[in-house]
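Presented below are the structures under discussion, each in the form of structure tokens.
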Structure I
Amino acid sequence: MHTALSSGLTGVNKLVAVVDTGFRVTHQEFAGKTIHQTGTLPVADHGTHVASLIAGVREGMGMHGVAPGANLHLTALNSSGASTLDITNVTLGTLNAATLGAVAQNNSWGFNVAASTLQAHLAANPNQSVAQGLNTVIANYGTSRWQAYLDALNTFENGGVVVWALSNDETMASGDVMATLPYFDTRLQGAWIAAANGYFEVNPTGDISRAIRLSAPCGLAARFCIAGDGTTTAANATSDTSYSAGTGTSYVAPQIAGAVALLAEAFPDLTADEWAKRLLASADNSWFSTLGVPVAGSVDFGNGVTHAYSGEWGHGVLDIAAALSPIGTVAVLTGDNVVTSDRTSLAESVLLTPAAFGDGLTSALSTTDIAVFDSLNRGFAVQGSALVTAPRPSMLPDLLSSVQGPAWGVLPSYREVRSVLPSASDSTGTISLVNSAAGLFDTAGPTAFNARASVLSTAHDAIVVASTQQAGPLSITAMGFAGQGAAGHNNGVAGTGINVAWGGEASRVSLGVSYLGEQGSLLGLGQNATFGLGSGSASGTAHLGIDQMVAPGFEVFGRLEYGVAKQTGATSGLVRSLSDVQFSGFEIGARMNNVLGDNDQLGFSIAQPLRIENGTMGLQLPVARNANGTIEHRQSSADLAPNTRELDLGIDYEVPLQAGHLKVGLQYRLDAGHIQGASAAGAAVGFRQLF
């Protein structure tokens, strides 16, 4: 209750019906409330106590109810104040409360007749209805009146939860007839909770360490029963300011009825059945095993939520905080109804965006809330950006590549191949098998930090066949490759390309085009059941490279890529459309030899890693549900382009040192991963010596 009240829940304007002996409606605990009534209301302590436990105002005097903001609908068991039940009056009160939209009806009354008595009677008279059985074993009010009352309870459950206090007779093993009615009339199963009373002690961690039952056990009502502490102090009818203490199931039931009002305020889109289900499925039964309470069975509430119950304590002790919290697995639902939609856990719904997308999708979704649903189909709002994560790429691979020597492995990299390729004057063509397509369209040679600037770097663990052919002043490179994409094991990639370069030692220009096909991804952006991007994508890219020797030992270079990626296949999940996506990458820099000493080399570069320049994702986002389970959606369009642009500033220096080479690499990333403010710096040192 503290959790509910501290979060602002009071059951405000929710109507709770109470059927009891009588009420002092002028008591200060009911000040300012709207009170409806059926028939004449006698003044009595019991009903006053019960009603104040449900809805007593929170004004700092006396006590307050579980739902202090709730209003009341009151019906007397007998308008004359007699102890006998006026079943017609109670039936009318039940129907009137249902018409007015009451969310709960509290019944802290009953007959001292065991449920097993009705069970035996109906077994011996299989042709009798429940109403006939009640007329026989309880009181001869007439079968038709009993049937009308059962029908009224069934009608009430269309919009509210019936809460019924069990008998206080601890020896009544099966529970009493009235609290267990859904066991006999199955129409009443769903929005019904029986209430048992107990004495509980808790340890310093808040766990129940001792439990003594002070009422009838749940018995035949065990599947829909909750226990609570029924020792309370509340209003009585002596005066408008008087209070008294008491104990019994009569005072557990109103705590449950008040809890229903809190849930009705917090979750107005749920049905009465669902409110009852949440209270049952969240009841605290963690102490059953500790205290050796025998488990009689479990109830399957759906979507993987099962809850054990005992014949003595039902589902355990009322836990309002747990009922207000997500129950089971929180999931994203893709469909039109909470019952029929596909469910994907929130953890499995998170879309991991590669660095090229930066903070674009995260930023686009940060301004909207999305409804995610627990296993009992209650929607909880989360910020849309919770469904996307944009990790910053590690600097380590780039730094290591700036200082490492030849790689050990089955296939060499293109850097190793280029270091041993014959010059144009020695040969008219070459063919190579290498392990990376990135950089194959570079002109005079690679620099330290350029790999991520190429769309071809999305191919991991690739096998590449490249052929270079000289045709006069032109150098023509063709290549084909296949490998694994950045999105995981099921993300195959393949492609081809051709590049034409011309020029000599002092000046060299190259132009190329490439095609990249991805299975199940778009530029390394993978998919999941929530974000279905189709069967894959196809990308076309133009490549431009320039190398210019400004002076002996001083060369400037530049490389630019610009392309378009097109998604293929039908989108699914929350994704309703995906536009063509434009992307770019570039690097410019300079290389100098003999700067600080003989045969050393110093390189500078400014690079922009692969970045989305334009593109939108059309989304259908769940935002709420209504009482019939229909999911409400908002149409949204998310801009995929990041809000900023990463620029990598790099320096690499190599110098001969004794029998080897010392290499130093430095890098500063401005807005790393195309995420604003995510700058980083790093350094690496390497030494290579041949033996």
Structure II
Amino acid sequence: MTADDRRLSPFTGYTRAHWAASADRMLLALRPYASVDHARVDLPGRASAYGRDSDSLEAFARSFLLAAIRLRGESGVDPHGLAQWYADGLRAGTDPSSPTAWPRPDRLDQAKVEACSIALGLHLSRPWLWDLLEPGDRDRIVAWLGTVVGQEYPPINWVWFQIVVETFLRSVGGPWSADDVDRGLRVHESLYRAHGWYSDGPERAYDHYGGWALHVYPLLWAEMAGELCPEELRAVWRDRLSRFLADAVSLVGADGSPLLQGRSLSYRFAAAAPFWVGAMTGATDLTPGVLRRACSGVLGHFQANGTPDERGLLTLGWHREWPAMAQSYSGPGSPYWAAKGMLGLALPAGHPVWTEPEGPLPVERGDVAAALPVPGWLVSGTRGDGLVRIVNHGTDHSVPHDERADSPLYARLGYSTATLPPLVGAAVGDPSDNSVTVVDGAGRRTHRNGFETLGCELVDGVGRAVSRARAHWVATEEDHGPDHGSGRRGAVRNGPTLTMGSLLRGAVEVRAARVDSTVGLDAATRLEFSGWPVAGDVPPTARAATDPPDVEVTGARVVSCLLGLVGLDTAEVRRERHTSPLGEHVAVPLLRTAQPPRLGGVYVAAVVLRGADAAQPALPTVTVRPDGAADTVTVRWPDGVTSALRLPAYPTAEAA
């Protein structure tokens, strides 16, 4: 075991030697599951929707990228025979006559993804692998990769898979299409929004793909493309990455946990990839020591929580194996996209990112307060407990006025580095954590997907955001299609329009909602505020009180509280089991009205997430007053600071 170095790395103890040992352990752990010719890596676990042939290719390709990173960073020094091992697999996998031949990219969509990892790996390891292959082996690899030319790719991060493959093919005299590359670059540009942020598609799909794909591939490609990439385009991408990393570093918890939000979370420490690309390119104002601190923190977080497992494998899950959290496209090989989170190993031992002492993360220097208007997130990191939390008024993996159900991974009002919405069970179609919902007489809750963002800003150090949703009930049990992270479909029943706003300061969010129409309301409906979900291996403890309604749920690591401030009457705790990868037991605090919500009524609660060892923060007081057709919620914080949250007027023609 590599000894920690607290002089060089005072926060994590990790050095390049730790990273190298981790990578080698992961690679060697795969070998018992490989075919004799190394083309297939058949890992245990649930198959993806694409089947076992696809899954075995995925495990080979993604781990090959990691092997190539190791070869690049060591200038070909190869004590574990990685180059020869993967060269054998490349020969067999691309040989059509081989019983272990891979499915071709023109016949299986998932192979388009894996072709990119293979092409990028061949580029990174070229002097020690590609250049040493026999001509016939090269020809077969080119023929297999060449089936991507002219193929259609969805207008998301996938366009980079074609760009990278065809650029490698161009470099070795293989087939390629300038039209394919140009088309992919145009799609990529269409995904850019502002301030360094990309959306992974035309929807409001802000998630980790913005970092580990849409910022990583462009600058890696620029290095391999040569004159194919104009210098002015490199400069634009570098500036965007720099701006993105300035935000992204504030989203890493002091324990190294990335934000638990968005799809493909089983890729885990792939979240470190954009920081490494910042180090590789210098396209960042963050110091090398802070970059390594962020990356080592992320890797260390998972290693401290049992990843890789006792076999040395990455499994579908978060800390531990939990296949239910994976989307339908994921199989046993999918988690090895984490290889991109080890890109720093492509840099030599003398690079400043490895030699400079670690610097603190923003949340370790002090409390963090930020507004990210593109994804519509308010950010608050608290130094006392190291937690980072966001309040979300801009992301739902959807478009305005869409009437699908809320996606648990995108449409909740809050996400953090220590909590995660329940991902299976009733809550998937019935949002009951970090939501404002209308509950009908049968207990069904409305969704806010398709909401409109009305503002996201930082005012005097306090985050302020507002959104408006046409609440709707969705019969999600009717949707039996694949899960790609979006909300589920089903018959829709309209509910009232809700205008929602948040003020975020430290661990406390003041959450307000106004009822702007009476659609769907009757004598049995109630308005509900739900708080942060708490998960654990033992049932979280809870207490509830009335007058005012107050409920608190305590787990091993975090405490979630709700306090009714205006218009809410009852407090309770919802419990469930086996719905979260963070623990068997889940508990969520809830507040409700005792009567149907009234038209024009403004309801307010304090929503708190804090570390289990942190003191309960003093809570603010609020007043609500009409402001013409709008309403203003005035918040007086315990230290005397005053903030105002304006809920803008709703067009009266629609209030019916």
Structure III
Amino acid sequence: MIESVIGWPRGGLTAACLAHYRQLLAAGVLADRIVWIAPNQTQAAQTIVQLEAQLEGLAGPLRVETFYSFANRMLAEFWGEVLEQEPELPASFEPPILDQAQMRYCVERACSLCPDHGALFEACGLSDERLWDQIASAAWVASTAGIAIEAIGNRLRSAWPDGEDEQRLARLAAISCCGRRTRQVVLGAGALDAGLVVELFGRVINDLEAFWQDFDHLIIDRIEDSSAVALEFYRRSDERQKALFVAYTVGSGVGLYTALPRSAAQFVARRSHFRYLPAPADAKQQAMRRLADRIARQIDPQFKNPLPVQELASAALPVLIEAQTTVEAAEAMAGTIQQLLKQNVPPDRLAIVAPLTDMGLVSVLEAALDVPVQVPRSHTALVRHPLVRALLSALELAHPEWGLFPSFGEARLMLGLLLGLDPVRAELLAADGLDPVGRCLRGRDAVRYPERIGFAALDRYQNLVDWLDLYQQGSALPPDHLWSTFASDLLSEVLTEPADWQLLQELIAIVRRFRRTFCQIQPRVLLHLLRSGQVTRPSQRLAPGRLVLSTPLTFINQGLAADYQFWFDITSERWSRSSWRGLYNHRVLTPEWDGTPYGAAHDREDRAFRLSRTLFSLCCRTSAGLYLVRSSLGARGEANTGLLDQQILTAARP
């Protein structure tokens, strides 16, 4: 039996799931017989906190996880049975699961060993890192859709609308070869990739009788974010007489490449007994939901919203802010934000949603408002942290035989951070101490104005020089061991914040995972991966009291909301991008593709589908006011011809 609740974005669906969970416990169901599938790790962690706060003295573990973490755990639990059916898998107990950076490294290794790869992709218009990312993404999307890696190339070739572009067709076909070779590299390292985990869950775990004895109840929060393999698991759960409780959010499901919102809607409509959650009684929120519905229908006439929309005496009308250039538009927007701040609206209740989080826009806002701006991201490249850059520069100085040397700017940053110097003294010291010919640091005697640097700082600098000289006289250490020794010898008095030590430990742990998984990996390769930004860490929570600047999908995926939203550069084409991203199209790698060439008509339809639901979700995440910010000229001085702002204003008219 499947029971479903359908509601607005931020309309109480998670609360309904929590209430259902409490009802199950009150009826005598044990907590370890209930599996809660959350849309992401952040939501899973928040749900666990809410359950623990509401259910004191709860007996049994809380099984709240994402579908991927659930599949991963089931794979570990039934690994012996999986090996019996898949003998080509690594025979070790619980082989490591590669993260995104490790997967990109495997793609790079696989492509470098292919004799045809270089000539085929030489002029494809993508950097090497971007190309590896696209190959890995295509394999991941196909795996979550239950599509074999060998079929990726044929699907992309069939979907490409220009059948005479032989070079493009050859590249599309080769993605299957790249994916297959990458899988061989992964298995050769005795590991599994995330896509293979989902594949094994779909074709092996789902057929194990012992697996179906593991749970009785399934709660699915935001089923619209589910992949094809996940939806098949839910269908089988229903056939196995498991009790399902499903929460479906209208107008959502476009924030993930693997999500199938149309299929999820059909699943809810055809297989469940559903009910609608009542909309909040707040008049302002009702007005914004009515505006969201009208905007979505204006963008996509096929948009369907089964929830009742109340007609109100006063409608919510967006305010248009217009200027000649994007910089002037940003300044005009900052003026409006300043007025709201004077009305005692907290900065963290204001959000700027832009198709591109340009750091130039951040600079304009911070200069005009004197309020810190934060840009939320799901993951942040480690190399964005100054401490990591400083440690990478120290590693390069410790190994001059690699032929690498930090730039003047990187050396200045390293000296300033590791010695506790201000930027001016760090620049003076770098100018005198950096020896690009000898690829080393000169001693303190080379500093021309020691009194300007400070004698205590020069003592620390000489300790750094002596440490590097002593290290080079001994045996080379792996980067993680080097950084551990370096930190204990030189940084105990410099790094005073716990967050810095936590970041250092994360960096060391990441390098150790790479070395355990890929025993033959060279330190120079690790250095390149870190420098290129391919190695990331989960972003920290948003700090209170700061203005938020976010892309639309990040704002939605992270569950953010604001009293006032500013949709910046609303006429930009980036608000509605093509499904063809470089070398692949994620829509083609799902069961929802109809097998015909994916040309302009398909693309327009899909753009309207995604844009209408994106704006619908954004609008439902604001409660007091909406501002549209446009400029007459784009960043390159060309005229902005986009009409999205006019479509929104037309939809908002009574």
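Derivation of every value follows stated rules applied to the coordinates shown; laboratory data play no part. For clarity, every value in this text was computed on a predicted model and none was experimentally measured.
Using the calculated result -8000 for helix-only ellipticity at 222 nm (-39500 (n - 2.57) for each DSSP H run of 4 or more, over all residues; to 500), pick out the matching structure from I, II, III. It must be structure II, since only it matches. The value 31, 24, 21 for semi-axes √(5λ) of the Cα gyration tensor in Å, for residues 153-464 alone was derived from one model only; which of I, II, III is it? It traces back to II.
Kindly point out which one of I, II, III the value 1.41 was derived from, the read-out being Cα Rg over 2.2 N^0.38 Å. Source structure: I.
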